[in-house]
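Derivation of every value follows stated rules applied to the coordinates shown; laboratory data play no part. Note that the structure is predicted; figures quoted are calculated from it, not measured. Cβ atoms are built from the backbone, for glycine too; each structure is taken alone.
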Structure 1
């Protein structure tokens, strides 16, 4: 089980990354593109991790899914950077 402090930290992280996504979208240039990708995929990762914590009760299965999802996020970030450079 997670503590109240962990839950509050994840909730606050979701709100902060969501709030930071809006200005980076409005100020789109090369330097903000990197920040946008990091914020977007971090926001996505924290959200999926919370959903898995709520609905997947077997810890080993949840950890395997989280690791596979992290690999998927890294692959997606790589392709986002490659497509932006081209």
Structure 2
């Protein structure tokens, strides 16, 4: 029995999907890591993408890490004064 003509295409597409998913996971980790280590970057994210920053705060609060949002708001309000 010879292989079906769509089988090589299906394998290539599956490999492509897996690569895109891995890039997405590593990209999300890199963004989380940068937000986790830099209050200035979180300030930039607050100005440009507040919904992404909200997801960051909620995921930390869900994990039991509280107080980051409050510390950021205090630091940002003292910088504006």
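Of structures 1, 2, which gives 10.0 when mean count of other Cβ atoms within 10 Å over residues 15-22 is computed from the coordinates? All intermediate terms of the calculation are to be shown ahead of the outcome.
Details: 1: 13.5; 2: 10.0.
Here the read-out was taken from 2.
Work out the source of -27500 here, i.e. which of 1, 2 gives that when helix-only ellipticity at 222 nm (-39500 (n - 2.57) for each DSSP H run of 4 or more, over all residues; to 500) is computed.
Working: 1: -31500; 2: -27500.
The read-out comes from structure 2.
Thinking of 1, 2, which structure, once Cα extents along the principal axes in Å is computed, gives back 76, 26, 18?
2
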